[in-house]
Structure P
Amino acid sequence: MIEHRLRVTIVPADDSRFVQRLQDACAAIVAGQIELDSRVAADWLQFGLRAGGFPNAVVEYERTADDILAARATWIVRRDGPTH
């Protein structure tokens, strides 16, 4: 479901409802022909998670120089908002 060019960390990973909503939102993003490894996709995912019942969800998007060369990105998806 999630492309190999994308590394995803889900916090918490054991919330099956949250993980399912994330997968559904990713499918909608792909259906909209948005590349999953883009900043735009991360923003849409955050919007989709919040609209889907997780109002504090955040998606942190990371892309280092090495990631750019390898054509990949990293998302850290947190159900309960950012950590401080």
Structure Q
Amino acid sequence: MKSLVEYARGSWQRSVARELQEHKRILNPGSEVNFRGLASRWVLQYRRSWRNLLTRLLGAGYKITYHPGPRGGAYLATYTLDD
């Protein structure tokens, strides 16, 4: 099986894939909480990019689990890479 980073396209996806691979748990990459300044204007594009990466990883056989935030929403949700 290829490394997570090999499924990423672009520097942002590579950094997300690297973080997921190293820490096994990441904060929802498509959440507004991750972006500041001018990057916050592009949140919808980052969300779409995350969905595309997630689709490729799931299609490759990786098991990634979504964990809702403390109030059940996506704002502070996390994703974990299961072994």
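Out of P, Q, which structure matches 1.00 when FRET efficiency 1/(1 + (r/R0)^6) of positions 44 and 60 (r between Cβ atoms, R0 = 30 Å, to 0.05) is calculated?
Numbers: P: 1.00; Q: 0.75.
Corresponding structure: P.
Computing relative contact order in percent (Cα under 8 Å, 6 or more apart) across structures P, Q gives 33 for structure Q.
Every number here is computed from the coordinates shown, using simple stated rules; none is lab data. Here the structure is a predicted model, which is why all the values come from computation and not from measurement. Cβ atoms are built from the backbone, for glycine too; each structure is taken alone.
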